[in-house]
1. Identify the structure, out of P, Q, from whose coordinates helix-only ellipticity at 222 nm (-39500 (n - 2.57) for each DSSP H run of 4 or more, over all residues; to 500) was calculated to give -8000.
2. To test your reading of the models, identify which of P, Q gives 44 for percent of Cα pairs over 36 Å apart when calculated.
Structure P
Amino acid sequence: MKEKILSLLLALFAVCQFVISPIALAEGSRASDNVVMTALQKELDRSFTKLKSAGDAPLYFLAYRLYDTESLDLISQYGALNVESYPKRLRTLELDLRVGDPKLDNTHKIRGGNKPDLGALFPVAASAIPLDDNEMAIRAAVWAKTDSAFKSAQKHYAAVKANEDLQAPEEDKSGDFSSEKPSTYSGEPTLLKADRDIWVSRLKQLSAIYRQYPHIYHSRVDFSATHTHRYLVTSEGTKIDDEGVQYRLSTSAEALADDGMRVWLYDGVEARTSEELPDEKAFAKTVNDLAQSLTKLAAAPPAEPFTGPAILNGKAAAVYFHETLGHRIEGHRQKDMEEGRTFAKKLGQQIMPDFISVIDDPTCEKLKSKTLNGFYTIDDEGVPAQKVTLVDHGVLKTFLCGRSPIKGCAHSNGHGRCAPGYRPTARQGNLMVQASKSVPYSELRSQLLAEAKRQGKPYGLIFDQIAGGFTITQTMMPQSFKLLPLMVTRVYVDGRPDEVVRGVDLVGTPLTSLENIIQAGDDPDTFNGTCGAESGWVPVSATSPSLLIKTIEVERKANEQIKPPVLQAPIDDKENKN
C-alpha cells in the first residue's frame, strides 16, 4: 500500500555476481569510457553545430547524459531464494535540449488548461542505448533521439510563447536557465563487489530466522547492489565521467492484529562499499529484534486521533524535516504558479525557533562513522556540489537550487539531481538539522510529560520509527504532509508504564509544525533512504537530533480488516513439525 501511495503521489507531485572478474570489470570500464565519451562528444559537436540554425527557435544548449547501470537484486523468504534479477544491465540516455534563449526556452512550464501533448511537455528523452562499445551504434541511437527531441522542443517553444501572451504575468520573472562555469571531472573507477553465491547463502540463513515467529505471515530479506557509471557532456564544455556503487541490505515483516489491521516493520542498511555492510551475525540480530518488535506491535492497542505534545526521535525527526521543510525549499517550487510556494517570500524571516539551523551538505560523505546516502561530488547538471546553509538560527537564508534560477538565487548551488530517465530539478542531498541548545534525552522525556500536564493531556507520544512519508506542495490539493510511523509509544503523565500503540499517521502543515518545536535532544541520528519527486528517485539522507514538538496531530491509519488465514502457516502446523 505504501508503495502504491508514493508512486501515485510521485506521478502528481513531490518514496550481483558478474560473469567477468573484478579486474576485468575495471579494465572493461576504462575501455568503455573512451568509446562512450568519444561517441557522445562527437555527436554533440555535430548536432549542436548543425542544429543551431535549423529551426524557427535557435538551439542554444545541448547536453547528453548517459547512465550505464549493472545490478544484482536478491530476495529470500523462509530460507529460500524467492526473487533474483541477475544480471541486469542497461544504458540509458537523456537529452537536455533547449531552444529559444536562457530567459525563455522550451522547458518553460505551460500554464492554464491548453497544454500540448505529454511528449512535448517532456522534451528530455530517455532511451536505451546499445550495450556494446560500438561508437557508430551509440552515435546512431543518440542521433535518432536528438532529432526527436529537437522537433519536440520546437513545438513546445511555440506553445510556450503563445501561452505567455495569454496568461497573466508570473510573479517570479527569473529566466529558465542559469549561466554556470563548465566543469571537467573524472572519478576513480569503482568495483561492484558482490559474490552472488555468498549473498544467496547469507539471505537464506537470515530469512530462515522468521520461521521462529509463526504469527508473522509475510517476511523477507533483500540484498541489492548497483554499479552506476555516469557520463555527461554539454555544449558549454562540461565533461563528467564518474561511477559509484550502492549496496542495500534490508528486511521487512508483516503481521495481523486481532482486528485485522496489517502492521509491518522495516530495517536496513545502505552503503557505498561492501565492507560497510553488517556481517551475518550482526544482521541476524537486526532480524530477531525486528521480529520481536513486530510481535509487540501486533498485540498493541489501536491508537486514537490525538493532538498534543510528542517527541520525534532522531531518525523520525529527520524524516519530519525532510517532508515539512526540505521539499518546500527546493528552488523550482518557488516560481511555479501551481505550487503553494510556502516559503517563497520568507527569505530573511524567522520560520522556526532560533536554536535550530538547517544545512544541506552533499559534500559530506560520512557523519561520525555513518555513511550518508546523499553524498555526491558533481550534480546531474555538471555543477559541483555545495554546502548550503538554508536556515540560520531559525531564519530562512536561501533555497536549494539547480540551474533553474529563481528570485534571490540566480545560480545553481549544486543541487540539480535526477534519476536516469528524468530531467534534473533542485533536490535535497544530505539535510542536517543542528541545535545550538540541547538537553539529554532523559530531560527531553521529562519535558514531554511536563508539557502534556500543562496541556491537560493524559499522555504524550514518542515516535521512534517512521517508514517514510510524503508531502503535497501544489495548490490543487491541501498543502500538508503525512508521515508513516511504525513504532509509536504513549508516555502517561500519571506514571503508568509506557504503552506501544499502532495504527496512526502523523499529519500537519509545515508553518505551524516548524514553529511548534520546543526543545532538541543531544542525540543526532541519520535516516538514509531514497526520495521520489518530479526528477525520479534519488538517494538522500537526513540527520536530526530528537525533537520535542508542542503540538502534533495523528489520525487513524486505514485498517484493511484482513481476515486471518483459514489454515495455519505450514511452519506452525503441528503435523508438519512431527
Structure Q
Amino acid sequence: MLQLNWRKLLLFVGLLPPILLAFLISKYGVDFIDWDQWWVAGLFEKSARGALTLADLNGQQAEYRSFFPNVLFVNLGWLTHWNIKYEMAVSFLLGCLIFLNVYFLAKKTLNNPALMPILLVVSSLLIFSTAQFETWLLGEQIIYFVPVLCITTGLLIIYSQLPVGIKLFFCILLSTVSTFSSANGFVSWIVLFPGLWTCTKSTSRGFRYTLIASWCVSIAINAAFYLHDYHRPPYTPSTTASFNAPVRAVVFFVACVGAPLSTNTRFLFVAIILGSVITVLFVICCLYQIKFARQSTISYRLMPWLMLGTYSVLTSMMITFGRLGGGFLQSVNSRYVTFSLYLIVSLLFAIPIIVEDSKSRGWLIQRMRLIKPVGILALSTLILLHLVNSAASIRQMGYMRTRRLQARSCLLFINSVSDKCITQGFPDRNTVAAAANAMNALGFLRPPLINSNLIEEIQNKNVQSGSRFGAFEQLQRNNDSTLYVAGWAWLPNRNEPPDAVLLVYQNSAGEKRIFALADLPLKQTLWGDGPTKADAVAGRWEKSFPVERVPELPTTLSAWAFDATTGKAYLLENTQRVER
C-alpha cells in the first residue's frame, strides 16, 4: 500500500512540470508576430489571393526549409485568425507527445520498475523545462520540437512488432518530415538507421541490401530537394570560426550541452563544467555499447537512448559550427536548450541500464554500496541545478512578455507615428509595415493597427472616477535643442506599467496628436541578461528627443499610458508647456 502511495505521489509530481508550464505559457505568452513569422505572413498573403504554391511552402527561411510546419501554420492560422498563442499550445502538445514516447521507450528497455517513476519525473522536469522559455513563447519554434518527436516516434516504431518493411516506410516518412521542418532535422536519418539495421538481423541478406539502398536513395532525394536553390543567409555568423579556433569550438560545444542546467550567461563556466561531465558520461556509455555490441540484450536496451543522445550531440555540433562566430553566449541560448536537453534524458536511462548489466557481470560487486548514494547525489544535484535555473528562466519569461508587448505597441503605431521605438522582433521596418498592413486587412492583428495619430480616437473614456494612471512630472530643455521628459505610469486594471507612454502635442487647431513613444526601462532580470538599467521605481518612463520633433511650437505636451492588449490610452496627470 505504501509503495502504491509513493507511485501515486511520483505520478503527481511528474505532472507538475507540464501543468506549471501550461500556466506560464498562458500567463506570459503574447499574441505577437515577430522575426521569422513575418516570413510566414507572406504565405497568408498568397493564400488569401489563391496564389500559394508548394514551392512557397518549401521556400528557404533562414537556414531552414520548414515545409511541414508551414502547412500547419497556414491551416492553423486561418482557423484561429493567426493567434500566435495557439502555436504555443501546439508546441506544448508536441512536448507532451515527446514525453509519452520517452515513457513508452522506458517501459520497453528499463527492467527496474521501482526506478522508472523517479527517472520519468526527472525527465518531465527536463522536457517541460522553463529553460526553453524562448522556444515555448515563440510560436514559430514549433519547428524545434518536430525532429525529436519524429526520432522518438521512429524508435518506438522500430521497437514495435510491425513488419520490417512497414518500419522502414514509417522511418523514411518521419525522417522526411524532420528534414523539412528544422535545420537539424537531417540528423534523423543518422540516428534512426542503426535501429532499423538492428531489427533486420534476422532477415535475408537481400532484404538488408534493400534496406540500405532504400535509405540511401531516400537521403539523396531529400538532400536534392533541400539543397535546390539553397543559399547561406548573409546575416548568419561564419562557419569557419570552429576550424580557426578548435579549442573555442570544443568549449562552445560543451557549454551548449550543459545549457539545460545553466542558461546563466554570467556564469558560463557552470555550463562548461556541466557539459564536460555530461559529454564524458555519454562517451563512456557509447564505448560500453561498442564493447558489447554483439550481445543483443544490452545492445537492444541501450540503443534507443544512445541514439536519442546522439541527436543532441550532433545538433550541438551543428550549433557550434553555425553560431560560434556569434560569440560564446550563443551556446547557452534558451532556444537551443530544446535540442541539447535530450542528451541528459538519454543518460538518465542509459546509465541505470549499464549499471544493472555491469552488476550482472560481477564488475561492481565491491562497489555496490556506493552505487545507490552516488546515484541519489547525482539526481539530487541535477534537480537542484534545474530548479535554480528554472527560477531564473521564469523571470526571463516575464521579461520577454514585457519586451514583446512593448514591441507590439511600436507595431500598432507603425502607420501613424514615425518614431524609432523598440524594434525587438522587427527584421526591417519597411518590410514589416507592408506585411503588418496585409495581416491587418485579414483581421490577423489584435488589436488592429492604429492609423490615426489623434489621441481622442484611442482614448478610453470609460474610466472610473478617481483612477490614477500616472503623472507627467518633468520637462527639461538642454542647450535649446533637446527635450527630456519623464514621469511614471501605471495600468490599474492590469496592475503593472503600461506597454508604452504616448507623447502628445496640441496643434493650433486644438487637436491633440501623438508624435512619439516614450521609453519604459525594463526591470533587471535575475541573471542580469536584460537591460543594465534597473527599473528602480515601477512604471518610470522617459524620453530624450530634438526639439524639432515637436511639430508646432509653442504648444502643450501631455502623456498617455497605452495598453497594447486593448489598443486604448489613458491620460496621465499634469501637462508641460514648451516655448519656441
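No value in this document is a laboratory result; all are computed from the given coordinates. Since the structure is predicted, the reported quantities are computational estimates derived from the model, not experimental observations.
1. Values: P: -8000; Q: -19000.
Only one of P, Q returns -8000 for helix-only ellipticity at 222 nm (-39500 (n - 2.57) for each DSSP H run of 4 or more, over all residues; to 500), namely P.
2. Working: P: 41; Q: 44.
Going label by label, the one that fits is Q.
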